[in-house]
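The data blocks that follow each hold one structure.
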Structure I
Amino acid sequence: MAHTTALIGTGVLVLVFSAMVLTVIFATRGTLSGNRHIVEVLHFVRAEAGFVASEFQKHFLKISLKGAGAGGLLAAACFAVASFWQSRSLATPQSDQTTAMFGSFSIGYTGYLGIAAIMIVIALLTTLTAPSR
């Protein structure tokens with residue numbers, strides 16, 4: 001039963017990650033479509049396609065780093081607060097029940113490195129979704 005629950009949890013994690021990737025891609029493409037008139041004006045004044053694309057990529061990289069940083073810091077803070085709460089309420093009925101249902105809220109250094117890796121993946125995915133030419 002525990003193996004099945006872990007497998008279901010992994011499946012949900014894969015679905016959430018896939019939804020995140022698709023959301024980033026569609027949001028980036030939607031923003032580019034909304035700014036098509038700006039691109040047309042830049043081409044009208046003889047801006048090269050490579051210049052326009054690099055400016056959009058820089059802009060999306062900055063925005064995605066800010067957004068991913070805010071989300072990553074919020075996730076890390078949530079885990080830190082939950083871990084702190086759990087360590088402060090040891091040997092209480094609430095803590096014992098929470099630990100029995102969800103396990104430990106401590107994710108360790110590897111968990112925080114995973115959060116940082118997801119932040120980098122989001123920033124790169126957003127930058128790569130923007131047109132390169």
Structure II
Amino acid sequence: MLRYHRPTAEAYASLKRRLEEPSLRDAFFGALQAMGKLTPAAEDATDREQFEARARAVHALYQDEHHHRDWIDVCERLTEFDELVVSWRLRHIQLVERIIGIRMGTGGSAGASYLKLTLDKKFFPELWEARTLLTE
């Protein structure tokens with residue numbers, strides 16, 4: 001994305017700075033670490049092990065609702081954000097199909113076929129996994 005903004009120095013610098021800053025996801029899990037709910041990942045931890053540790057940390061918040069109501073509210077808002085993005089993606093797929101049908105999409109993508117693959121993507125999959133842990 002940066003290369004497209006190189007001709008506009010101000011936009012390029014702003015975007016570059018933003019891409020180097022911690023994301024909302026980084027801030028959320030960093031806060032859980034600061035609270036002692038999530039231990040830093042071992043250097044040799046697999047992605048799956050890190051995912052499971054983050055899901056267990058979120059699960060721990062829900063297990064102690066009396067002391068973590070504010071954090072549970074944050075989790076609920078982040079989960080709602082994921083839901084709203086999926087709703088937007090679905091509407092976008094319908095719009096693309098209405099306008100271009102099943103033809104190739106912009107930027108050389110597979111169009112609506114590619115977009116349908118994005119419906120399962122979440123920004124905070126650990127929050128959804130924590131719900132699974134709550135029902136076990």
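Throughout, read-outs are computed from the coordinates displayed, never taken from laboratory work. Just so it is clear, the model here is predicted, and its values are computed rather than measured. Cβ atoms are built from the backbone, for glycine too; each structure is taken alone.
Quick notes on this one:
- Given 24 for relative contact order in percent (Cα under 8 Å, 6 or more apart), calculated: source structure among I, II: II
- Ranked by distance in nm of label points 7 Å out along Cα→Cβ at positions 58 and 74, structures I, II are topped by I, which has the highest value.
- Source structure of the calculated read-out (semi-axes √(5λ) of the Cα gyration tensor in Å, 43, 16, 10) within I, II: I.
- helix-only ellipticity at 222 nm (-39500 (n - 2.57) for each DSSP H run of 4 or more, over all residues; to 500) from the coordinates reads -22500; which among I, II: II
- Which of I, II yields 3.7 [distance in nm of label points 7 Å out along Cα→Cβ at positions 2 and 90, calculated]: II
- Structure responsible for 17.6, with mean count of other Cβ atoms within 10 Å over residues 50-57 calculated and labels I, II on offer: II
- Per distance in nm of label points 7 Å out along Cα→Cβ at positions 18 and 106, the highest-valued of structures I, II: I
- Each of I, II could give Rg and Dmax of the Cα atoms in Å, for residues 10-81 alone, but the derived value 14.8, 47 comes from II.
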